[in-house]
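So, here come the structures, one by one.
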Structure 1
Amino acid sequence: MKNWLTSMVLTASLIASAQTAREEYNKGNDKASAQDYKGSIKHFNKALKQDPQFTDAYFNRGTSKMYLEDYEGAIEDYDKAIELNPEIISAYKNRGVAKMQTREWQSAQQDFDRVVQLEPNDASVYLMRGQVHRELGDPPSACTDFQKSKELGDSRADQLLKKYCSNSSGLVAQMESLRLDWPESEDWHVAHQQENEQIKMVELVRGTETLENWSELGTMMVYKNIPRSLNMPLEKSMEIIYESSRKDCPDSKVTMIEKNEQAEYPWIIFKLECPNKRSESQIWHAVQGTDELFVSFRAVKAPSISTDLQDTWVAFFKTAQVVTP
């Protein structure tokens, strides 16, 4: 009898707690509908205090945080919603958008990939994933996603296709690009990028560093209209880069590390070391595409590059792939 009474009291308490959580959740939704996002978060907090497994409360609190531009907080709430319900499509999608804001491009792509798996006819997710592909230096994949988004009915894709994916005849260009996945564990992000008719350049730094204050720098460049048919030896590009480096460092030293001129896309890796007070040393990677020359380097503020660092960077550059639509 005693156990039965205890069970009844516990059941009543659980029901009351669930009702209270639902009431606070509804109040939070009302506040969010009125665009009072701070107020909505207070009610979602109370709902979650009553019911820590309330998936929708985590999701909606994350969305309110998105409106307040608290992207890190939103990501944490979407993480929890997905932990409780791995099939909640909107949580992956919104988390991907939040990660775009925090420039976590590779992680954002993974979230959008998951949305495509769960809901392959969502036009907007192809649009967003296409933008992520552009940030990751993969224009062909970006254009493929923009085209898919257009086919599924997102009119916004037209503008992106015209801006990034069309040639002079208005047709989608068959572009090559270099895919080089900068390690997410090293916290790389794009610090600056520019493009003109001859060259496109993207500069990357790590963590909170800037172009004015960095310890390690990454750069990717595309030299346009340098087709393989010119038969320019890759060592020639090394010589040009070396001579240019001597303007800033007359004592600059160049060392060819490895090359493969018989590969489908011939490549070369070499290093430049500067022993003077400027003390910036670099490992370069150049690969010849069909119509462009792709050149990248990583730099460190040191007079030379250690063997361990050289091995790490060479292995990194060897993961590079020329990709086409």
Structure 2
Amino acid sequence: MMVSSVFPGASLSRRVAVAAMAALSLWGGLAAAQTFDFSPEQKGRLRADKDAAAIAAIPKGFKFVKEGVFTVAIAPFAPPIATYATDAKTAVGFDPDYAQLIADALGLKLELLPIAWADWPLGLSSGKYDAVISNVGVTEQRKEKYDFSTYRLGLHGFYVRADSKINAIKEPKDVAGLKIITGSGTNQERILLEWNKQNIAAGLKPVEVVYFDDDAARLLGVVSGRADANFNPNAPQAYHAAKDGKIKLVGTVNAGWPLKSDVAITTRKGSGLADALTQATNGLIKTGKYTQALQRWSLQEEALPKSETNPPGLPKF
């Protein structure tokens, strides 16, 4: 296996940066497949009707942080999952949209509390909010302290330049001999290295793994032709593919491969709210509101067929 470390600061040459920008300019004429609304008003945000079954599943005597309000912590980190609107203070994206749908289904008003992602465990445990809807994956370790209601597949995506001859990356043999960008010390790196190990054992060409330090550099790496594919979390790449049309999806792998890792609403362990949230999500799936919300943010690849309460998560390592 060959390994390249590429950083767009001091170690990325001016010549390479200029070439990458030229590549982006070359592709600038491509029509954007989708536009996204980052206004604070969110006039296109979907709303849902009350779900009697979900409301009935709320335990008698359960006390929300505020009466009649579903208080949700969310970390606005990047589109399309969650980011700040053009007013720099309103959270927008799929997770805020989904939180609104859940609040509607429960017959409650929604209050979103923007937080730093690392702060959610303490805030949830101390009762500052009713739930966390912020790209939290289910793990066996987290299940010791929290309950989960799944709402999205946890996916990593292989994205290539839009005119690439690579049309599918579905299994280890498909990456043999390719130059692939991923993140150092990440779950996706673990998957890619294991695939490479299997390929070498089978006598196939090794992968050349390339490391960039941010999403912008990874995008440039693929568009400029410095790498064949980018293998990292699906959502940010899906956003760029839909917005610019410069890259395309050729395959996804569950973040828990060879197991699975779903993304879930997180609540306090034993609070009893998880079953109501799972019921609400399944109601939204049945009415189609769930799928429409995913499509609004180009995340339809991450749709779950059904929500589950506390499913098997990533094991302790």
Structure 3
Amino acid sequence: MEFNQIASPRSGVIQNIERISSLGLGTISDNAAPDYYLDNFLGLTNEWLDKVEQWIREANDEWIFDDTNNTGDIPEEYDFVNDAQIATLDADIVKIRRVEARDAGTTATFTAAVTDVITSAAHGMSNGKKVVLTTTGTLPTGLSTSTRYYVIEATTNTFELSVDPGGTAVDITGTGSGVHTWSTEEDWYDLDYYQEKDRIENLYGQDSGKPSKYFFQGRDFITDVPVDTAKVDKYRITYDRTAHHFVIGDTTAEPGFASQFHWIIVYGAVMDWAEGKYPDIYQKSYLKIFGQNENDENSLKRMLQSHYSTQNRDSKYEVGRETINFG
């Protein structure tokens, strides 16, 4: 249902509001003085857009519903700023579901011995880390540039490699020639929410490094340490955001949810406008949305939530983490 379909068949949101309210076709869309109805009903329809999206999320909170008119992908990626600890959230974000950071990857040289032990000073890797290898000459015999390896038996300056996580060490039978290099892959990891039991004052005055936690102050996103972008270059946030609101000049724009439920914002706007003034119109609109009671299977709200409780359950980014709401 288009927002303001001023041409035939005049079946837009505004035109249907004009019919149900009995104001008459053209009365709202003309936005004439002294009532300026379009200004008023624009606000009412946008309030109901937000309400519908809230009901959709209540119906199924395990997947991300997003207004189809919104732009940009969820989760959304951002660049960290070197040595910075604070970033400001976009104004349309209403709930944080997950925050991740991207390990920028590390590269260093190594030597290998026929004992299968690889030496690389202060390599900083732990068991299970994935690495790929390159060389200016010939890799040690038993190793390949086309294989992804997993670190095992890691110590401060040495490690061994396996083709499987936690597997047996690759049998190295020659030391090779040239300069050998290992590189870790760029890898996303979860940041944990900084709980109340953690001491916020411990966040400040620290050296830059790799963040492991985050918290919010107002709409500022704050990491537990200033970020060293040589170690961590990006973060991404999985979130819910507000509906894409209509503006006065919209004509063909449509609500960003299933079309069979567009009538909710029509009846909702009429109901709010009629409250206290036109009881019959108010009651008719109320019953369309809410039915005779909260269990009325024929109410638009109940049908909307039934539809979204099962639709597209696996089609969006699923999460099972603590969520942070913004009022």
Exercise for review: Of the structures 1, 2, 3, report the one carrying the highest value of Rg/Rh (Cα atoms, Kirkwood Rh), for residues 185-248 alone.
Suggested key: 3
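Ranked on distance in nm of label points 7 Å out along Cα→Cβ at positions 177 and 297, which label among 1, 2, 3 comes first with the largest value?
3
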Exercise for review: Identify the structure, out of 1, 2, 3, from whose coordinates helix-only ellipticity at 222 nm (-39500 (n - 2.57) for each DSSP H run of 4 or more, over all residues; to 500) was calculated to give -16000.
Suggested key: 1
Revision key, fill the gap. When 1, 2, 3 are compared on percent of Cα pairs over 26 Å apart, the highest value belongs to 3
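Values in this text are rule-based calculations from the coordinates and carry no lab data. In this text, all values refer to a predicted model and were calculated from it rather than measured experimentally. Cβ atoms are built from the backbone, for glycine too; each structure is taken alone.
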